[in-house]
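Structures given as structure tokens follow.
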Structure 1
Amino acid sequence: MGKVGIIMGSTSDLPVMQDAIDILKGFDIEVEVDIVSAHRTPEKLFDYGKNAHTGGFSVIIAGAGGAAHLPGMIASLSPLPVIGVPVKSRNSIDGWDSVLSILQMPGGVPVATVALDGAKNAGILAAQIIGVADKCVLDKILAYKEGMKMKVMEGAKNLKK
């Protein structure tokens, strides 16, 4: 089973990124979390991006606020799939700067982008990517989706009472 690297620009992003950590751990997927700032630790960013594929990672989730260069820079350096999580930070323009910085990547440097503060979906997408080659993870995703379905069906049933 592959592991997922979860990186963020600063510890202030952790409350948002915790959703990805939690969902992946719920699928029993190994997670390694680190702070990698595109602007304050560029050498660490280059090292991480160039070497993540040799460290057993299958997917990288990168969360960033403000100018949000981290996901795109990692994607430019790594052959692994990168999922970007735009984070609404205190220096953000309602999060739109982060969304557009991650979403508007040039051709050849893809970053899968989830909703603003959408780390939970980033974790689910990372699990689905791993699940393509790992039946155990795939089965857990199928069970998770069935659980969501059952919750909705139960809510609908209770509504009609």
Structure 2
Amino acid sequence: MRVPFTSMLVATLLLASPVKAKTPDEWVKLGARVHGDYGVFIPLGVRIGLDAMDRLKAKPRSLTVLYHDNPKVPCACFADGVDIATTASFGQRTIRLAPQAAPADQAAVIVIRPRKGGAGFRYTIPMSALAQLREFNQKLKPRQRHDAVMAAKALFTVEPAR
């Protein structure tokens, strides 16, 4: 079967362009498709990624992410949310796992800065936020998790990163 050139071109352009959600339902669908589920760590990563995009007036694929994991946290899924919000990726080497772990009292530390260099922001998710996140995960459905995480206070702090 021959595929017309125009169809191949359109498919290539669609696959090459960044996937971006616009509504909460689209974030839930995209997060579940990329990650396999939409637990609360994904929308928190999305929230952080969107915040960085806004603060840095960034376009897709223009940021780098350095993720400091804490091995005591059940998973590093915050990074998946940041990935889909910023379109950073391991393949493009725009997201990296830091060799240094996050401090014991922090679930994750995420440093996001412009790809071409310069100042960025350091996002810290305290271990104390995990109790609230766990409750959201246990009691709420995916769309409700998204809304709860987007509205919750004190899930992370942000400060300039030089």
Work out the source of 1.9 here, i.e. which of 1, 2 gives that when distance in nm of label points 7 Å out along Cα→Cβ at positions 25 and 57 is computed.
1
Looking at structures 1, 2, which one was distance in nm of label points 7 Å out along Cα→Cβ at positions 41 and 145 calculated from, given that it came out as 1.1?
2
Which of 1, 2 yields 0.7 for distance in nm of label points 7 Å out along Cα→Cβ at positions 65 and 89, as computed?
1
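Which of 1, 2 yields -15000 for helix-only ellipticity at 222 nm (-39500 (n - 2.57) for each DSSP H run of 4 or more, over all residues; to 500), as computed?
On the way: 1: -15000; 2: -13000.
Going label by label, the one that fits is 1.
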Name the one structure among 1, 2 that Cα Rg over 2.2 N^0.38 Å, for residues 105-152 alone of 1.47 was derived from.
2
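Computed from the coordinates by the stated procedures, all read-outs in this text should not be read as laboratory data. Nothing here was measured: the structure is a model prediction, and the numbers come from that model. Cβ atoms are built from the backbone, for glycine too; each structure is taken alone.
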